[in-house]
Structure P
Amino acid sequence: MLTILKYLTPLYIGAALGPLGGFGVVTLLPVLARDWSVDFGTASLAISFYMVPFIIVQIFSGSIAQLFDTRKALLFGFGTYALGCVACGLSHNPAVFFFSRAGQGLGAGFLTPIIMALIGELVPEQHVGSAMGGLGVAYTVGVTLGPLLSGIIEVSHGWPFFFYSLAALSLIAGMLYLISSTPAGKRKEPGGAVLDILPVLRQALMRPGVPYLSLAAFSLFFAYIGIMTFTADHLKSSLQLPSDQVGAVLSITGLSGIIVSPLAGYLGDRFGRQIVFLAGTAIVVVTIILMLVLSYSLLTYFSLFLLLGTGAATAWTSLNTMAVQVSTSMRKPVTSVYNATKFAGYGVAPAVLSIVYGAFHLTGIRYSCMAAVVVSSLLVVKGVSDAN
């Protein structure tokens, strides 16, 4: 177990870097807007400049690792992420900062799918669920602690030091991975040309179950982000809650995720991924129904978002494990396709659901997100059936 942990530790740190970089900047946006005398909307482009390359690069990074060298591809991700972070910290105007964020997103796009695939390769098949539970904890820690850490560091040392801290963390993880991993042996055949990535991607997409599991991840992320985003606006704008209380309500989902993810992984190893996934989505659906029928109180919403985080963590741990195991021979390109599709749900949800929100308010959002969770469940059932 200790031997496996030696290999998994840098991977778990690397997995947390993506959400730390993506969500940590949210707290800094008002500060960046003030320092550079730009409006908040302009400052918020820091999120887009990170997320666009992060999503696009994931489509190809797993195939690049499959065709060429996994170790070099992952080290490239750690190094590029660190360089992007340093460039962000040194930026003196928005334009340089935005392009530096793109470099950071490029590095993260190599880390996320390759790390997910490597965990599936390193861990014995019967324990993959538990290992993916650890990955879920890493993701949740990044999402939950990112805004908190960036705020603390900004107040004490200034916002550039948040990015310097991420750069140091990336370099440490990269060094640990360099030490614990071994170089690949010389290939019997050439690694292939860059254009060979496209046929590999096509093969990954055609693997039984892959399109359905990927779209299931899209739908589940779409629903999760929709509930979080528009509930936050409702609490702030309609109920006039202070920002710290809004943040506390939303962050409680992360607390439950940290606790539940390892347990969900263990249960998936014991009883099967599909049944645990469906249990998770059932909890999410029940939670949304309770949101529709229960009146607001701070304690009620704390309880509901704790329950939402429990269901989401249970579902994500099992779904991520299924994605890793659906095709062992094409694991890296499959996880690339899966993760790119999943995070596209994050990008699409606010734009699409804002139309629903304007017309039908939070009630429309809840019904739409509940439908998306049901669709995700049906897609998983179909995907597992095809894969089998």
Structure Q
Amino acid sequence: MSPRPHPGAWTCIFLPFALGYYLSYLLRTVNAVISPDLTRELSLSAADLGLLTSAYFLTFGLAQIPLGIALDRFGPKRINVVLLLIAAFGAVVFALGDSRSELTLARGLIGLGVSACLMSGLKAFSLWFPPERQSSMTGFIMASGALGALTAATPVEAVLPLIGWRGVFWAIAAVSLAAAAYVAVVVPEAPRHDGGTTLRQAMGGLRGIFTSPDFLRFAGTALFFTGGFMALQSLWAVPWLMEMDGLSRSGAAGYLVVLNLGMFTGQLAIGFFGTRLVRRGVRPVNLMQAGYCMVLLVELAIVLGGGPSILLWFAIGLLAAVNAQAYVAAASCFPREAFGRVSTAINLMAFGVLIAIQCVAIVPLFLGARRQGAHTN
């Protein structure tokens, strides 16, 4: 049976989870902005900064499977409140940190704390919005994340001289606490759809999900397209633009803003038109197919040097907006009570790429740092 829309769904369902996902993306990308300040004040090396990033992604990724089980058993409200409190605590630890180990611990806590922000929102939408609105709601919450990525650039850089990086994290901690309180007060308790499923049964259901042909089909797209885009966005866009296009670091960062603007525009477009498209027979998987074909052509044009470069980078962000439809498309192949486990399993595939890249990339950085230390001594 389709869920009945909740009265005041935008203020009681959408906005609380959108605020959480905004924070999640802001916290994911803010390190890139404050890294020069961390290097200057705490004498952190490139390897140290890489470790901070890895700690965030590692705890975020490891949380996904337990998170999926918890979302299906306890509902999105309780899980998101608890984890947002952990994120707030992590931000406080970061603001007080004076060493690499303290900052690494803080980033790990933050990664764990925001690991539910998107998945809990999608779970809530599956409970409170009808199936034909899932594409649109996914687009809108993803747009809030893109806004967080944009906010982490120019606005944070503007306030850094005024309050410093510690002040930024105190502010983030306060907003995280406010977001947790907002969810706790206004989000309704989720109706139970698990039929009294035990923890053992829920964990056993994971085996069926991971071996399902439907899941494997979407896991591949999450691994290569979603994970690939996140790696480009978080790690490789700026080095590529500096090396291949000869841009300065500030010029490459400007292109990254354009990429995020494209993603924001694409997600808003899906938000506004997704429901109408579904009602006309265009399913989330159809959006993915069209978007993936076009994004491959755009990436080929960038590699071959065809067309205005800045427009092509905007187009990558615009077309990559279809990545999030994999959560809706995959979950539609399973019972609604398994939505949390299916969506977090897809998310794990996407973040697996980032975790692997971070682990591989940080090894030569640490080896180089050790060699430099040996020569110094």
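None of the figures in this text is laboratory data; all of them are computed from the coordinates on show. Predicted model only: the values in this text are computed from it and were never measured. Cβ atoms are built from the backbone, for glycine too; each structure is taken alone.
A value of 22.6 for mean count of other Cβ atoms within 10 Å over residues 69-76, calculated from one of P, Q, originates in structure Q. Quick one: mean projected area of the Cα convex hull in nm², for residues 141-284 alone came out at 13.8 when computed from one of P, Q, so which one is it? Computing mean projected area of the Cα convex hull in nm², for residues 141-284 alone on every structure in P, Q gives 13.8 only for Q.
Each of P, Q could give helix-only ellipticity at 222 nm (-39500 (n - 2.57) for each DSSP H run of 4 or more, over all residues; to 500), but the derived value -30500 comes from P.
Among candidates P, Q, the computation of FRET efficiency 1/(1 + (r/R0)^6) of positions 29 and 173 (r between Cβ atoms, R0 = 30 Å, to 0.05) that gave 0.70 used structure P. Thinking of P, Q, which structure, once distance in nm of label points 7 Å out along Cα→Cβ at positions 61 and 93 is computed, gives back 3.0? Corresponding structure: P.
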